[in-house]
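For reference, the structures are reproduced in the following blocks.
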Structure 1
Amino acid sequence: MKVIVTGGAGFIGSAVIRQYVNDTGHEVVNLDALTYAGNLESLTDIEQNARYIFEHVNICDIKALERVFEQHQPDAIMHLAAESHVDRSIDGPAEFIQTNIVGTYNLLDVAKKYWDGLSGEKKALFRFHHVSTDEVYGDLGKTGYFTEETAYEPSSPYSASKASSDHLVRAWHRTYGFPVVITNCSNNYGGYQFPEKLIPLVILNALEGRPLPVYGKGDQIRDWLHVDDHARALRLVLETGKNGETYNIGGHNEKTNLEVVKTICNLLDKLVPDSPHIPHDSLISYVTDRPGHDLRYAIDADKIAAELGWIPEETFESGLEKTIHWYLENAQWCQHVQDGSYQRERLGTGEEK
């Protein structure tokens, strides 16, 4: 099978591509615009493989998309390309509307025309896998879980743009019969994650003795999913998921943000015993909460477990320890990322720069 992975130089996309190249015989075309969070260094280990191709293309460029489809003749699309950070969407929503909504429309338009021209088994087996987030469901109360039937109620410009893209994908399926699957995942973590996100931000700041920002009281609850578990689930849904269906993917690891930060600090105390910053939790700094911050997300992942047989392999504790080890062992990757436009400054205050 030949799969186009959009956003393949990003955090989740690169994990998917590494698995495809290392664990399967599939060919992968990585289609990425290389915006600030795209990093080809995340694919150094497989970039020379004959089954891997990189295309420097933005999903907002229809002509380039048409050329890629014509040239590579894919059997499936896994669509991960997106602006994905809530704080950035508060400061500058326009890019999120353009990439996540208009870009997804462009990709659907080109992919459908390509699919219309297929015949026989190649047409029957074709799939467009749209990768989304649990944030489209909005805020969850203290009890209960998001299911595939939960009504959409996005809170941020980011989640609103992803909700819109989900609706577009479903509309292409219902209106045109275009073959799609959709997944909505909980918070991802692991190696190679851009350090604007909570876990790598806290790890890197703690190692340098910098403040560890916790929004509000740190009582926001998230369900944490290791990126390698997520990548396995995405591949499974693309290859065996039922046409037109949505699958929620969660890690069964509900933690408050403060719990996450304190767990990282405790692990760093043990893993870096010569650090001058022990105890690392002394670096915790409470900051004003961001506007519209949802209190709790939690995923019911029973459907993907029952229908496709997927369950996460990592506990939060095992996955987090692996993640910290990765950042300790990959200082050069981290340094190269930090040399760019993002220096771990506070984002998402709603104030114009």
Structure 2
Amino acid sequence: MNRRECLTGLAMATAAVRAPAAATRGGVSGGALMPAAPMLEPRSGHTATLLADGRVLIAGGMRRNQDFLRSAEVYHPAGDRFEAVGFMTERRVGHVAVLLRTGQVLVAGGWTGRDATARAELFDPASGRFTAIAPMTTRRGEPRATLLASGDVLISGGDDHDGDGGHLSSAEVFRVATLSFAATGAMRLARVAHTATALQDGTVLVVGGRGAGLAGAAEIFDPRSGRFGPAGELLTPRYKHTAGLLPDGRVLVAGGSDERDWNGSLASTELYDPATRSFAAAEPMRDSRFKLPEHAVALAAGRLLVAGGSRRAEIFDPVSGHFSSVVGLMSDGWHYMTATRLSDGRALLAGGYARNDAGTTQAWVCEA
């Protein structure tokens, strides 16, 4: 995207912010979306990780199909600017990135070309450099990574080929003490594009995804036993959705798609109750959306921000059970964008692609 296109996009977003707010249900304020400085490179399928010092690490992704990135940059919220940092050891899209308790960021898996990779690396915020470490036990494109209470990281599912049929049920754990990966119990179903959410009791809820078909059965990973067990059935099987932990321990599951992918985008949502290990219908979103960030952004008062796949962002209020629209529109319905809570409570939305595979440099900040 050239400078003129970028400024045009920002002007559109600014005009949208100045537009009258949409009516909200239940009297819930929807917050406001403001254009941020653009990223240094157009990206989709990248990762965004909040660092201990408040910056956000943006890593990898693709400019468009088969044009994958090794580059990384950091966002400075105070100055509203992006700054280049060191390059990853290899280009990646559809990888995972997790902030460790050491302050470093684990980056693993993804696609580097036609096939997935098992290779992993660590980002050091102090030096701005990436360093290769021992690989995962299995090649994984678009797996899920979940920080455990122990400080280790659960890596689940993904695809071991080019995203067409190599779906995985296997899982492994990254051991921080040894900087190495070890296999753990397998999931009951093969899954890619699922969600894996750490619950308040230290277990991990795995929802949706695609394997032989859409996964309707959810499951729970118990780090003490290293095994997965049943966790109820989704009301609507889905993948490429989002999930978010609520203050009362329940999990909101929202959007995604059915088997029709682009033609089956969903507005429906449901709530998982760990006490009963069951799902119940919740209010649908105003917009159908898929190819979402894995996790909805946790805002103040336990609210959750859902963004991506639509020009509009929405906020779920667990007290009223209602969604409200954020004031202001993005320039397009960006898919595979990232959504990251900032240290000051705002959220950074960055990148993605819209009607074709071309990534964008555009970014927004949601104040809510």
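Taken together, the values in this text are just the output of simple stated rules run on the coordinates, not laboratory data. For clarity, every value in this text was computed on a predicted model and none was experimentally measured. Cβ atoms are built from the backbone, for glycine too; each structure is taken alone.
Tell me which structure, out of 1, 2, gives 3.8 once distance in nm of label points 7 Å out along Cα→Cβ at positions 181 and 205 is calculated. The partial results should precede the final answer.
Working: 1: 3.8; 2: 2.7.
Value 3.8 for distance in nm of label points 7 Å out along Cα→Cβ at positions 181 and 205 corresponds to 1 out of 1, 2.
For mean count of other Cβ atoms within 10 Å over residues 109-116, which of 1, 2 scores largest?
On the way: 1: 17.0; 2: 21.2.
Biggest value here belongs to 2.
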Given that percent of Cα pairs over 16 Å apart, for residues 93-132 alone, derived from a single structure, equals 45, which label among 1, 2 identifies that structure? 1
Which structure, out of 1, 2, was Rg and Dmax of the Cα atoms in Å calculated from, if the result is 18.9, 55? 2
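Given -12000 as the derived value for helix-only ellipticity at 222 nm (-39500 (n - 2.57) for each DSSP H run of 4 or more, over all residues; to 500), which of the supplied structures 1, 2 does it correspond to?
Values: 1: -12000; 2: -1500.
The read-out was computed on structure 1.
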